[in-house]
Structures are given as structure tokens and as C-alpha cells.
Structure 1
Amino acid sequence: MALQVEIKGNKIKAPLKGSDVWLALKPEEEVRQKYICRLVNNYGFSLEQMEQEILVSNTKRGLGGARADIIVYKNSEDKKKRRNAVIIVECKADKITIQVDDYFQGANYAAMCGADFFVTTNEKETKIFKVVKGEIPKRLDEVINIPDAKIINDEKKISELLKQTKAFTRDEFSKLLFKCHNIIRNNDKLSPEAAFDEISKILFIKIRYERTNSENQIFSEEAFKADKASYERYKPKDGKDFYQFLFEQTKEDFKDDDLFEANEIIRIRENSFEAIVEELEIYNLSTTSDDVKGIAFEQFLGRTFRGELGQLFTPRTIVDFMVEVLDPQEGEIICDPCCGSGGFLIKAFEYVRAKIENDIHLAKEKIKKDYYNTDYEKLTDKKREAIDETVNDLFHKLNAELDINNPKSRIRELSYDCIFGTDANPRMSRTAKMNMIMHGDGHGGVHHNDGLLNVNGIFEDRFDIILTNPPFGSRVEKSLKITEADKYTDVERIKKYKQRYDTPDNPAYTNALKQVNDNIGKSLLELYDTGNMSSLTEVLFIERCLNLLKPGGRMGIVLPEGVLNNPNLQKIREFVESKAKILFITSIPQDVFIASGATVKPSLLFFRKFTEEEANQYNVVVVKAEKEASKKYEANVKLVKGNMELKGKQAPNAEAKKQLKVELRLLEEKIVAETKALIKANFSYSNPIAEVEKAGISSTGSKIENELEPLADEFKNYRKQNQLWSNKFKKVKYEVLEDDKIYRIPITDNNSIVSEPEIFYGKN
């Protein structure tokens, strides 16, 4: 008979303490007893080889000691003789959202007990780590599982489990996704792209199932068949097959994300579906780490689409470099109007998230230092337990900043308010959403739409940062018209976006809709000033990106080498220089993009749109330069024009008129050239240019030396020295004040407080 948790009133049975021992019913104790049941029922361990709340050291708890929640030994004999344990489990109350910093107690206990495995659980989430022997681990390596009772004495199998770290897991996960992809290609004879679509559907079904079920179950073949049997008993004669029914539920849950068409179905056979579910069942996508899921999914993408949609992928080394150069900060709004698989958005999201996580880490370290001081060891067990509870509670409050479901959290703001992208390819926009979900979310701002047109949160004068690799080498034909199909017509969404983005002083979203609504039937080229100069997609996207930026916003863009130096595109450079400062140009080898299917040698260009002050300064310089140049040649122009206007006998003949026109044209060209020279001289700034020979990836896609990494550091120092831009705020501090409340305090570059200290968590 399975071991079950027994509760009577405010007491809970603790079988590891004795056959009839009952303890006070506390949240942490309930989690502990439930996990003991799991160890017995799921892993086959006996109560005789386990202990609970055992003193492992008499040193300060905060620095590596006190009582381990659950200890698992190889056998009962090892337990009696207090030999090294195999597994140490630390339990947290189910209200506690576990983060890496919360593992410090249990990880220390595990190291001191000589255990191979350390588990931390709050029932909702369980993480398993291997233990670094002989030292308190500064770094925790997550593994996929603990051993069960059958193999706990098998050193070879234990060793194999210990090798299955996150790095190992993401490689295996990537291979497994590719294996599932091949099942569909072979069984259902679908193209690589279509097979990928079906994998995406199944992954979304799995994500939904594992996020919503209350028992933290994996979407397994067994679970699928059990649920199917129940469904079949009540299914109407004309009802959908169960796996199609699951997809309908998934579409409904993700309907706000525009992932699937309303009439979309799963286009593979049920046996293929079941085979894939079985392959994926070792992974719980609601608990698997973001860096496992994310990197594995990216690897899968690269292998799946290489040669088919390769041009839509920007190599990771380039993405990393461009994000490092622009150094996005918390609170800045980021956009990629041609996002492809979402590489730039994901990196920017992770880059800012890391800053937030570091703030939380520092706050936790300060709490440990304050509470686990020299007096801690002198306290009674009861008082130390009270401090431990206080620390856990404070950690829980800090973790609220990392909870995407907390409307006040910094991660929520980053994910929902700061990340935006669009792609004209529906498969790619869906892929970007999936990619971002796998990396920890931020997918809500990604849309399927022509990047040159406004949609939802993507419109002019809105973004602090643009990162993009636009399509180039193609043209937008004059015949391409804006049509009724380009209109955004979802009434409820429009209402929501107006509430979100419109203000009485600036109806930004209402005005954004007019870009399409007021131009039906017009050529797309007519929306852009550069449309009169060039129909190249890369040219139009330069202007589009500049339009999307706020004054002072900055941009990183991949462009064909020399696009701003091409004599045929001189007007484009002049247009750019009239709107923005060129911050930095980096020439990279053509090899970098060959692996992605591109043949054009690219450059990485970084701009900063003029601030309002700089725009005014530029306009003043232009007016002054035009006056100065015109005045210099005023007499000559007047003389030529006067000779051209002579009448009667003094009137020039046809040949003379022709010559005068040539003279006038040359004078006008001189004025223009001199005006440009004066503008350049009087609105001067440096724009460094760099060229790298090795950018971390070869023409075959293999890793090589990466000269971009030190270059990014060099530019960062240059940017700070020259104050190319300032950050919104420098950092966030946390202060524990009266009644153990924690306040968030944003600090600017000059160490001034941005806003009033704020409580960012709800009731416990």
C-alpha cells in the first residue's frame, strides 16, 4: 500500500520520527512529508534508510550547518552507522518560489554529509543537483534525476546520472527534438518546415498541460492514454479525436498570442503524435530550466532550418556582440521589426534579466550577512529557527521580483512591457514566440506582421533600442499597395491597446493605426522619405528603424558592407546623418553568414537618433551652412542668372544659354558640396570603424576565435569615456525595514533615487 500523508487537525504524521509521532502542521512540514511519500512510492526507498531533521554540523547555519530536512542512505545499515548519505533534501514551504540563492543551506548540508545528490523542493517545483565533493559548491550543476532504490548501490549507474547535467541535458533535448522531427518527416512525409510546425503544436500542448495540472505531472504517453480513455467514454459521435481536442484547448489558452489560425489542426497521424509524446515525456517543460529548454530549442532550430530558412537566422556571436555594444538597461523598450526566430529579442531579454537576477542575488547575500552574524551561533534552537523562517520569508519576498505572474515584478515588466518584435513570415513569428517561451518568456510582444507597418505595440517614436537584421538584396516594388488586408481589425484588442498606449496628450496608438488606415491603395514606398531614393528593403528598414526610435534611442543593424558608402546611395547616408549619429561601424568577414545561407559581406552599424536638442542643433547648423555657402557664391550665381535673363540684342544665343546653364549647375553643385562640408565641420563627432577577421564562427558553422568579444569591451569603455548615452537608472537596491518589509529603491547614475521606495510583493 502506498504511503500517504496523514493530517489530523493541526497535526501531521511524521513516520521518520517514529510509528506514531505527530508534528505541528506547518507549510514546510507538509511539503516534507509529501516528498517522503514520493521517495517511498515513486523511488522505492524504505523508511528504514531515511531520516528527517538530522543535525549535520554545529556551525552557523547561514555559513554551512544545522539540520538537514531529509537524508537518504544506501541502506539501513549505513543509516545506523552514520555513513555518507546519497541524497539530501531541503524542503521549502509551497509559497516559496525557489531561486538559486535559496539553495545555500541544503547545498552546504549535502557537501558535509558526503552526499552525491542535493534536492530542493517546494512541492510545486523540484530541482536536483550533483554535489561537488570536498568543498562547499559555489556553482550548482543541475541534473535530471535522483537514483531510485533499485540502482542506489550501483556506482556505475549513479555515475551516469551525475553526468547528466544541464549541459548534457540540453544537448540530449536538442537531439530528441530532432528525432521527433524525423518521426514526422518519415511517418507523415511532411516537409522540414511543416514537420517543425507540428512539433511546435505538440510542444505547446505539452507546455499547457504541465503548466496547468495541479500535481506537476509530465505530459507522458501514459497520461495521454489515461485521459484519452476518459474522453472517449463521453465523446459524441461526431466529436474530435482526443489529440485534436487537446490542440483545440491549447489554441484557446494561447489565443491572445496569435500562434495558430482558428481552423488549424494537427496534421499528423495519432500514432506519430503518441510516439513524440513518449519521446518527450522525460522532460517537464514547466520546470526544466530556461537555459536548457532555450539553448536546446535554438540548436534544434539551427539544424532543422539550415539551408531552408537559414537566411532568417543571425549567428549567435553577432547577436551577442550587438547586444553587448548597445548594453540594454532595465526599463528600456526593445524592438526587432524583422525578428526571425527571435535571436536579438531573446539575448536582450536574457541580458537585462541577468542584471535583475544579480540585484536579487546581492540583496540575498546582504540578508544572509545581516541575519547570520556572530551572535547567531549563541542563540537557542528556537530563536535560530525563527531567524531561518525570517530569512526564508525575505527570500520569498525578493523572489516575487522574478515571478512573471506578479504584476509588480521587474521580470513581468521586462517580459510584457519591454520586448517587441514582428516578422512577415508566419512560421518565423510563431517560432520566435516558442523560442522566447523556451527561454523564459517575453513572447507576448511578438507579432506576425510586415515589419514596415505598425501593429499593436510597434509604432513610431516608442523604442529605446532597435536590434535587427533586416532582409536585404530584395526590393519593394512600386506596385506593392497597402490594402484592406493590412488593417488591424480586432476591436477588443484595439480597445485594449488604446488603453495601454494612448494618453490625452498623446494618442500614440490611435495615430499609429492611421499609418495603414489612411493610406489604403497607396504604394508602400510612399510611406517613406527614402522610398523616393531607393526601393531596396535594407534602405527602407533603416528609415523604419529610425522612425521607431525615441529621440536619443539607439540602434544596431546588420547591413550589406558599404551601404552608406555606395555612391549610388549617397542620399541615403545624408538622410541618415540628418536624423542620427553614427556611433560605430564594424566590418565582419563574409564567412560568418555563409553558414546561414547569405552571400553578401555584412557590416554591423550602430546609430543613435538625435535627441530633440541635437536635432535643433543640426537644423541650426544646416541653415547656417546653407546661408554661408550660398553667400560665398551669391555674386557668381547672380551674374550667371542675370546673363541668362538678358533680352534683345544682349540675349545669349542657344549655345551660350546652354553654357550658362552648365555654369549655374556647377555653382549649385559647389554650394551643395560646400554646405555639406560646413555641416560636417560644424556638426562633427567621431564614429570609430573596426574590422575583424574572426567573428567566432567559420563558413561551415564551426566555432573559431572571436575577436568581437574584446572589441565589445573596448567600445564599452569608449562609450563611457565619451558619454555617448546615459542609462535610465543604474541599479535597484533593496532595504529591509520595519516588520521585515522589503522596499525596492531604484537608483540613477548620479546615485539619486528615481522614485519612492516601493513594496513589490503581495500578501504572504
Structure 2
Amino acid sequence: MKYVNKPVRKKDAMQLVTGQPVYMDDIAPKDCLIVKLLRSPHANAIVTSLNKTAAMKVDGIEAIYTWEDIPQDAKRYTQAGQTYPEMSPYDRLLLDRHVRYVGDVVAIVAGRDEKCVDRALKLIKVQYEVLEPLLDFRKAKDNRILVHPEDNWESLVPVGADNKRNLCAHDESGEGDIEKVLRESDVVIDHVYHTKACQQTMMETFRTFCTIDAYGRLNVVSSTQIVFHCRRIIANALHIPKSMIRVSKPRIGGGFGAKQTSISEVYPAYVTWMTKKPSKIIFTREESMTASTPRHEMEVHVRLGASKDGIVNGIDMYTLSNTGAYGEHGPTTVGLSGHKSIPLYGKAKAFRFVSDVVYTNVMSAGAYRGYGATQGLFAVESAVNELAAKLHMDPFEIRQKNIVKEGDYMPAYYGATNTSCALDRCLAKVHEMIRWDEKYPAHDLGNGKVRAVGMGMAMQGSGISGMDVGSATLKVNDEGFYSLVIGAADMGTGCDTTLAQIAAEVLDCELDDITVFGADTDTSPYDSGSYASSTTYVTGKAVEKCALKLREQISKLGAEMLECAPDEVTFDGRKVYVDAAPERGVSLAEIASASQFGHMVPLEVTETHTSPLSPPPYMVGAAEIELDKETGEVKVLEFDACVDCGTPINPNLTRVQAEGGILQGIGMTLTENITYDAKGYPMENSLFQYKIPARVDIGHINVEFENSYEPNGPFGAKSIGEVVINTPLPAISDAIYNAIGTRFYELPITPEQVAMAAAEKE
């Protein structure tokens, strides 16, 4: 193959390294009204009065909107970017008299510049009826305090939601008699694992600008992963027709799932729709830390039963998820905690998975790389590591005995068959990479320093089976170059390059001959968006189908020009020639020109793809740490990983994806944490308080690939984006256990906790 599985440089690499990429604020009109939001200081309150008289007198103020401008009995909406009908409940109004977390929006202020808007914000006088907040998600279900007592709350899909019980979702699934299996097991691991909420911390904060075009339509340009879903969300929030809205994205400065939710779009959209003037909003870093959609806090209760020879017989899991004040992604995220962890253990005779998602008066949670699987895998993989220790077995050995294999039926993975899997080879590779036998379990260096290793494995998915839709349009232009129009969103992942590689491979052309455009609701073919690890597998397959169809059209027109039948010619990427007389041919440039004059063969094709399957990528990771017993400091010296993502379309980009995900997983394990004070105020409101790992904080990250071949993916590819964040959590946690003999069941694991645990062991 010429381009597939080749380390091709990103199409935008030079623009990136020379500081030339165009982000949202680079292309916003200079005369935009500046939009800022007045936010609630209370976690649960009713706005009793709001006086904006003084604020409106500030020179330059255009408009101030409050709950009084929004019908409180109107149909609600969700900001979650999901395929309709959304699983997330309709529980929001654009401006609600009832504010439900510290940071909830009280008023929208629009003015000529930041100075006047900032002044106006200080002059708005608000009085609240302060209500008792519900902050502990363990006490939320059936609590007397209701986060959403309103009658116009609505759940479009039966996901077990009940706002009068603070339930955003409830689900139960299983197979076999789990209680009998656990009773008959020689060993049962029974623990509750707690993962705190954590932030996506993408470099570019949430931002959007809006204009009215020549036809009176609302044009929205936003840093978003979901242009088509965003259009629907804005229409629902503003109660205007979708036909009056256009959404497009420029370059995105990172998303990691945060921009799968329409955090910022509705507010400038409303301002522009009401004033007919351009407007823009740019979230501060503080707003992005305190009023966004972090990872769901979850408590996962795992009971794992096994025989004395290390065979996992059954897994019982209960997940309690904290969706916060609103239900964005709550019903869908929680499912992955069980369905993307339990299936790893293919010998299990029974499983049960029960979940509750509850409302509380804290910042609403949302999508973040790993999307619930991260939390569930920490729990299950930690339980397996503990099982290995109890049975005095090597963690690698116990997994080799239990792992799911290619061709296996996976009852806990929606009853799917494992169509491609190199998990066994990934295990062997990581075992070799980290030199496990030399390092396991730990080495005391003296002077309170210990080096230790730990490992974990993971699976994810490739798009949402039977739901996600990917589409692509390919057309031949003058001189024979191609335009590839997509609805997927490149947010630094390099999907523009990856999808162009697939097209170039099929069309036998140079990569530079393909120009990529997207994503724009007016011009792009429909695509669910870039989330759920769907782009390469789903949209990539659409691109492959599209390119194959376009080849046929090129050959058809070429044959017509050569006065032959289409089955008598061949297209080699540069020309169409007669098989029986190769010297007779027409170039692609000639065919392109001919298509524009007196011919009926269109050289433009649109293809759509959806898949009933979501073949899992797999990963194994192992960490080597150095732990200081006196200070509790844990340094990751080395992290070795091996990934099965089918055929990597671009090994350079897949490796970078893996390295970045591993770094985020290290942060989630050791440093990243969102905490609230007694009144519900988030304590970490900047990168001074919220510690993300930098390159200097970790040693070496080494990533290799063991390729399977997924027959349903483009050129055998599966996904890569999400699976890579999951293994550091159980691997580092178990390494800490191997160093000091104490297990931690809550993340992050802080130096204080480590030092205290080490002192108790002395």
C-alpha cells in the first residue's frame, strides 16, 4: 500500500509549527459584540429579582438577557451532542430562574468591548432564594432535595430516568446466575472504587462567534466536534427552525470530548438572533474549569469471583455516576463502565451490570476521552490485579488465562462477536518491552526509595454501533485534483490527513492531490461528528466507499471518451486506458475537463456509512514508578504500551494519540482532582490549583502496535482515540501497591496518602 499504514506528515503540520493555523478568534469579525455570562454564586437557588437598570446605562452595552426573556414553561433541551432522539434528558432552558450549581448562568450581557461588559456585570443586582444544595452523589437518589423539580423536564428515550427521584438514568443487564457463580468461587474480590471528576483541559477554551448572513440566517462558527448536533441544539434552545441555522468549525485547539457538548454556542447565538449583530463569546480558563463538563465522578462496586487456578468465573458490577446539575451524556457514559470492562474476561460464566446516574448540585459532567470505560476499567483491572496478588500469580499470567479471543461471543458487549483481536500479542509485547520479569514486583533502592511495576489492559469501541453515521463527498476538479468534503471534525487528531490517506489509497493519487474541507452543516454531508472513536472506523469507511464509487465514475466517463465499454478500460490513478491497447488512453485532467462540457457522467459522489458493529480496539499498558516513602512522591519513570487498533492508517498519528492519552491517564491517576467546598464552590479554578502532568513530570512513554485486521473497517482499521487513556489508572495504582503494600481504591492517589500509608507500614 502506498499511503495506508504509512507515517505520512499531517496536512497542516507546517501551518502548526509556523504558527499560522486559523482558529475561531482569528476569523471572527472585528465588530463583534462581546458576550459574557453572569454566573450564580449559589449551588441551588431561585432568582427572586434581578435589577439591570444601572448595567444598561453603561456606555457600549447592547443588551442584557435574563430568565424573564425566556419562557420558563417552554420545551427544554439538552446540550449533549448525540444522535436524535438523544438519550440525555431535556432538562435545560437557555436561561433558567432556578440555578443549579455554582457557575450556572443567570444573565447574558452583550456589549461593544470587554471593558464595558465587565463593568456591566458588576452592576447587575441579583437577589436569590438560596436553597439547600445536594452535593453528595451517594445520597442523591430519592433525596428530598430535587435538582429538577420542574414539570417540563422530559426524557425522550426510556433510559430509566425520573427527575422526581434525581435519576438521570437507570439500567440493568446480565447473563447467567451471578450469585451462584460467586458463591461457588474459591476467591471473591469485593471492593468499591471511586474515581473523581477531572477536566479535559484542552488548550483552546470554549468559544463561538455568530453572524446573520445575507439571507437572514444565523451563522455560527464554533470550536466544536459536532456541527450537525450543534445546529439541532441551538434550534431547540432558541426555538427557531433548523433551516435558519448554519454551523461550521474552523481549526479546533483540542477537545477531548468537552466540545461534544454545546457549552458556549447558545449564548452568542441568542444575542445575534435577537440583535441581528455579530457577537462572540470566549470562555476564560476559569470558566472552562468551573462551568464546563468534566469527566463523570463514579463509584464502582465490583464483586469478582474466581477459581483458585486464576480463572475469572463472574463479575458483578454496580456503577453510581454523578451527572451533576444537568444530564448531558449521563445515560450513555455510564454504560461503558461495564460494557467496556467486563467483556475483557472471556472465561466468565456470568455477569451482572447495574447502573444509576444521579443529579446533584455541582457542575454538570459530560464526555471525556474514554467516556465511562476509564472509570470501569480502573475498577475491574484493579480487582484482577488484587486477585493475582491473593493467588500469588503474575498479573500477566492471570490475564493470559482469561482474555477474550478473536471469534469469541461477548455477552457483556451487547452480545457481539469479537471480530478482530490481538490482545494476547499485546500482552506478550508489553511484558517484553518493560522487562517485567526483571522488575516485578519491586526493588528497594534504599534511602526510602522503591521502584515497582504494575499493569492493566483495556478495550473501547469504534463508534456507536447501529447509530453513528459517517459520510463523505468526493469530486474531481479541473486538472484532476480532488475535493474531499467531510462532516467529521479534526480537533488535532489528524483525521483530515487520515481520511485523505484512505481516499488517496483507493484513487491511486498523491496525497497532495486531495484537498479536505469540513465541517459545515450547509456544505458537508451529514456526519454524527467526531466522538466515540468513530472517525476512522465509520467516516473512514464512508470515504473508502466514496472513493471506490468515484473510481467507477471516472472509468465510465473515460470509457465513453474512448468509445469503449466501462469493463474494457482501467483507471490507474493518472489516466484511463484501454486494456487491449494500453497506448490508447485519456488523462484524469482531460476527463475532468470533459465532465464540465456536454457529458452526463457526474464526477462527484457522496457515500454514507453506518455499522451494526463497534469492534473494540485493545491495549495493554505497564508502568514503572519510583516512589519516595518519606514524601509520598510517585514518579512514572517508564510507561510501555501496545495497542491493537486494527490497521493503523497513519502510525505516526496513532502513536501520538496513544502517547497523549497515556499522559492524560497518568494525570487522572496521580494529580487531577475536582473538589468542592461545603457550599458547592469548585476549589480548582485554574491550572495553578488543578495539576495536569507536563512532559517533565514523566519519564519515557513507549508505544508499539500489534495489528489485527478488522474486516468491517477501512483497510482493516479500528479506532485509537479513546482506548489509550485507560491503562495508566490500574497500572500505576498496582505499582504503588507493589511498592508499599497498600491498595488505593480512590483516584487520584496523592503524595499525602502515599506517605501516610508508607508510614503505617513501617
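Coordinate-derived values only; no laboratory data. Quick caveat: nothing in here was measured; it's all calculated off a predicted structure. Cβ atoms are built from the backbone, for glycine too; each structure is taken alone.
Annotations for the structure displayed:
- Of the structures 1, 2, the one that 2.6 was derived from, the read-out being distance in nm of label points 7 Å out along Cα→Cβ at positions 570 and 714: 2
- Among 1, 2, structure where distance in nm of label points 7 Å out along Cα→Cβ at positions 442 and 658 as derived comes to 2.9: 2
- Test item: mean count of other Cβ atoms within 10 Å over residues 42-49 calculated as 15.5, pick one of 1, 2: 1
- Value -7500, calculated as helix-only ellipticity at 222 nm (-39500 (n - 2.57) for each DSSP H run of 4 or more, over all residues; to 500), assigned to which of 1, 2: 2
- Taking FRET efficiency 1/(1 + (r/R0)^6) of positions 186 and 218 (r between Cβ atoms, R0 = 25 Å, to 0.05) as the measure, the highest value among 1, 2 is held by 1.
- Label whose coordinates, when percent of Cα pairs over 44 Å apart is calculated, return 28 (choices 1, 2): 2
- If you line up 1, 2 by relative contact order in percent (Cα under 8 Å, 6 or more apart), the top spot, with the largest value, goes to 2.
- Read-out Cα extents along the principal axes in Å, for residues 2-209 alone, computed value 62, 43, 32, structure in 1, 2: 1
- Each of 1, 2 could give distance in nm of label points 7 Å out along Cα→Cβ at positions 74 and 434, but the derived value 4.5 comes from 1.
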